[in-house]
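Pasting the structures in now, so scroll down.
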Structure I
């Protein structure tokens, strides 16, 4: 086939698949997705619905059980030729909050509607808990493959839609018997159990193709003290309550986070750090002060920085606090470590996605800047799968004080633009013999 005929053949199939995107079907899909609760560790009901949906829309749907309450959903579009590369189109399905009233009171009182797992439509825009991220992106992954299947395009390589549980950076709740529920659990389970693609398209924010991102390290800093009784405070020489020492520790950490970011920022990566929570004492014995205060710290390492290196840097910060304030004694524990990872920018899937983006936007692609968000794309890359990530364009909206994280509203027009990019790159990749993508 001549180069000119090849281009015509390719464009014809891309247009056919893009035209197969059905807005009503997408709206019905995402409406149900938002309305089915799926906090991390409890995604099985949503995974079951998604597998059934994909089976009824041209894919081979499958529920991939992880535990009694947790599951991935897979949708397979098999090639008959099978001499081309295999592609995973990935989206997450778990929400970072939504565990019930006990947790909701720490978020907001009254608890806002937009953070409920209830779909609300305003024209072609849906709102509800995680309507954009991750559920809207998972819906785009599904619809891209469904549109290709509907168009009847003969591919040389298999496409798998992977909708992963346990993508949020969540730890197991007290009382749970399952101690591994988040931080890419679903993605890692998927890669171990029958999904091992040549390439991956990962659906997450932003509207520029990215090929690397930070990891995540969670540390516990213990500010030590001793139990004390306020009724005898005036009668003891040393008041060991650690709580009054906290402002000095927090101020020093907040200043150090800025130096950490400045030291490790480069290219697309601007790794951040911050305090996540404070835990101390009991609520039922208030006349005695706590003997320790625990701070959780979230630090984002760039791909070239190991969790062990991050821990050494944070320990040096604590050593300096002790030198400056001899009355402050701390201890550092590593709670969780997921390293960052990168795919070479020149890799096939990154370049294919950039070409697809430029074809949709009709302008040169701009590399992403100021990335510090962690996703399970890092886990997929660490397992050797070249991965390109893309989300939807930013949309101007009025400020909403109840919606402080831009992940709970999703417009069908934006979804369609992302689906169009995925379709173009998926066909570009899976219509070729594998060797062509390795050049």
Structure II
């Protein structure tokens, strides 16, 4: 199968690094072989390289080709499924959630500074209440976060204050997390990849994995090459299961779509998003949006419930944007694109070990920018001998859906339709 280049997205059009990495030919050896060149695999490769391990990373297409280079660019604190973690692990789970909440942010910030990665990192993220009843949960959440000591970075915004925060009448308030923010995801992913290579990691694009094995002598094969390693990592939302029963039914693919307008004027920008916040609404089937560094409105969401791409993404997404921001009704749409994210039934990222020396981490349910970097560090820690956080993840009871390969799209469609109806009621 021939490698695919980047889709025509705003991110691909404004990427800083155009490096093309070679395809794997022949046999190479490494301490660790990583499958997948998105945030998960790249973050793990850089962490391992920083610790002096030899690393080979294999990507079927190009670095950041999938969700890592197409997403909304929202760097959100915490991981998905936090309530499930607390319910299953009790006090240990609650402490774990608090301890890791901003760890991904810290890793990203350190790398942006250390390696000079230009990725438009900015701060300020908000969840807005799409229904009046959602504010009760947000008030309780913010109150708990303040008890946890986060009062200097999180605040509730009642409806009366919304005009100073966003130029829309669509929401009933919300809360702002000043520690979270937004960035250019493809530039971050490629910047981290370049940093890993500078430390000795080997990256191969156009190198789709066809077979792999853990055990005493792990190996990975592509159509034209082979990697012999001490450890193998399946990193990120790699939907090919490679014959591993432990991965079957863990994740379902869902479509998410984004439009980017033409650059807005300074007055338009100030009228719609005066504080330069990244925003997500409180619906399960949600809208999310932010301003790019060159003042484009990037507006996204999951705009269907059958996991089938719409014929015209702009025709579906632009009316949703205009409903939130009527002032943008005449703004030209310059880019429109979509991609696939992985939804885990529990919403907790799936992190574990399939066999001796064969690890995986994937399934971030839309929270990948922060969570990928957290999960990468946890898995690398485990490989290097520190297993405390990895063991906590391993205790999470995940749900593997039977027959998901055959009926996953229909199940997802029904599930999304249910939540959409619940959001509307």
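Observations, loosely collected:
- Among I, II, structure where Cα Rg over 2.2 N^0.38 Å as derived comes to 1.08: I
- Top of I, II by distance in nm of label points 7 Å out along Cα→Cβ at positions 75 and 139, largest first: II
- Value 0.70, calculated as FRET efficiency 1/(1 + (r/R0)^6) of positions 67 and 291 (r between Cβ atoms, R0 = 41 Å, to 0.05), assigned to which of I, II: I
- Top of I, II by mean count of other Cβ atoms within 10 Å over residues 147-154, largest first: I
- Given 0.95 for FRET efficiency 1/(1 + (r/R0)^6) of positions 259 and 283 (r between Cβ atoms, R0 = 30 Å, to 0.05), calculated: source structure among I, II: II
- Among I, II, structure where distance in nm of label points 7 Å out along Cα→Cβ at positions 27 and 363 as derived comes to 2.9: I
- Structure (I, II) behind the derived value 2.4 of distance in nm of label points 7 Å out along Cα→Cβ at positions 355 and 387: I
- For 0.45 (FRET efficiency 1/(1 + (r/R0)^6) of positions 83 and 211 (r between Cβ atoms, R0 = 25 Å, to 0.05), calculated) the corresponding structure among I, II: I
Coordinate-derived values only; no laboratory data. Since this is a predicted model, take the numbers as computed values, not measurements. Cβ atoms are built from the backbone, for glycine too; each structure is taken alone.
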